[in-house]
Structure I
Amino acid sequence: MSDHNYTPPKVWTWDQQSGGKFANINRPIAGATHDKPLPQGEHNLQLHSLATPNGVKVTVMLEELLAAGFNEAEYDAWIIDISEGEQFGSGFVEINPNSKIPALYDREADIRLFESGSILFYLAEKFGAFLPTDANSRAQVMNWLFWQMGSAPYLGGGFGHFYAYAPEKFQYPIDRFAMETKRQLDVLDRELAEHEFIAGGEYSIADIAIWSWYGALALGKLYDAGEFLDVTSYQHVQRWAKQINARPAVIRGKLVNRVWGESGQLKERHSAADIDAVLNAPKA
């Protein structure tokens, strides 16, 4: 376990017993650990994911495309249980050598995609939606998309790990990453005071990417840390988070590949009817 007076060794070696909640799947090497081909559905787009914030980005994007009338955005969503190490199966590693969800295979184009921001950009380009075409507006969306990709690790792997998952609670890392998370929320709050959406007046892939992390945080759905971070004080983030949370495609997208919670679980998605069945199920 951790030592408050820890001195780093000259050469670091892997201790499989340390690391907290996800120690059993974290390792310092890449590559497949077992042979497991990926399943294939009937649609062109094959998604292999889990309803974490990064996974939700892609399912929300696909549902937004379908809601906008892009029928070719129909997709099969297969679950990758990262707690069981399924991201290290040979089929998944073939799509994503980094072994992180989500991963998407565009069968028609024979294109393998990984990293949620890259997938959002690819889908926006493929369907011509949720990404402006004029140079300035497009640049602002891309600025904020890359902001999320660079900032969220401080929220997730930084604050989230030390606040919620680390085997011991230490003040220094929690204070350090809580400060950075609140700074990021302030960045968003100031921006959203100026216009309706993150990159201006139009809903875009920047909103989808950022909402999955910071919207969930603002709504008290991430790390049970809402009170600790005083998220309700960021009034413009709150307005934006609630507005996006109410979008029908967002309601649908965040159900997909979700296998926790008392209701609203949908392990796999192969048609719109799968989501409809969950949404229309009798309430307990």
Structure II
Amino acid sequence: MTAAEMLREMVLARAGNEAEWMQTELDRLKRGAPERDLHIFMGLAPRRLGKANLRPTAEESAAVERAVSGWSVEEWSVDGAARVLALLFHAGQRPFAERFKDLRRTADASELIALFRGLPLYPEPEALHFEVGEGLRSNLKPVFEAIAHHNPFPRDHFEEHRWNHMILKALFIDSRLAPIVGLDERANPDLARILREYAHERWAAGRPVAPELWRCVGPFAADEAALADLVRALSEGGASGRAAALALSISPAPQAHDILAGRPEEDEIAAGRLDWHHLEETA
């Protein structure tokens, strides 16, 4: 079963009395219905299917991950999934990217979120980079997060400069880093440098530094200046201090382990009670 077919089964299972309408519309689109019908479906989907969360079962979530590594539908809505399906099933005469562009330009916020969440499933990913860039520049945090969070498209298709820009913007708009797929595997020295410069700007302005920032710095904290930044964050205590301890634990510098030695965070990390998902909860 393809990822699209899997998504269709999930939506139909939750469509209730509208399942027949949904299947009929998908069949019409698959047979090459005009683009006007695709746009009409996009508008009708929330009214016919509702806006409830898709709420995948554990089995469905596991199947989704197997279908596309890093893909998640945990935060998808039923109508959003239906909109993605309609675009996937539509056998249009124009290239996919052109149809996506037209939908993106006329979409409201909820449609944009759905369209960008579907990125891992679309054909011609190389042709969508301009449209994805427009989404990343959005002033709407949920639209940005539709691309950045629980979405393997950036991991798989962004070149380093765009990836680094996405991480930095996430910090600018107070968006979490943990839900970004590939955050650790796509970390790079240039990103670590950019984030340290950003931290210095925040400190100079008397503003707090997001603790998650140090996650992308730790693997490249190999010199005295980078270690000094982590020591400063460590001295702040709280979530910042715990994040700095985690960053020190993955630093390649031998001195990093000396800095951590004997601190309570060292034992917490070793015991698995302190990780990047539990910065606030750990005592």
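Only the coordinates and a few stated rules stand behind these numbers; no lab work does. Computed from a predicted structure; not experimentally measured. Cβ atoms are built from the backbone, for glycine too; each structure is taken alone.
Okay, here's what the table says:
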read-out: Of the structures I, II, the one that -18000 was derived from, the read-out being helix-only ellipticity at 222 nm (-39500 (n - 2.57) for each DSSP H run of 4 or more, over all residues; to 500); value: II
read-out: Structure from which -1.06, -1.15 was derived, log10 I(q)/I(0) by the Debye sum over Cα atoms at q = 0.15, 0.16 Å⁻¹, options I, II; value: II
read-out: Origin of the value 43, where percent of Cα pairs over 20 Å apart, for residues 124-211 alone was derived from one of I, II; value: I
read-out: Structure responsible for 0.50, with FRET efficiency 1/(1 + (r/R0)^6) of positions 12 and 140 (r between Cβ atoms, R0 = 30 Å, to 0.05) calculated and labels I, II on offer; value: II
read-out: Winner on distance in nm of label points 7 Å out along Cα→Cβ at positions 84 and 164 once structures I, II are ranked, highest first; value: II
read-out: For relative contact order in percent (Cα under 8 Å, 6 or more apart) computed as 21, the structure of I, II it came from; value: I
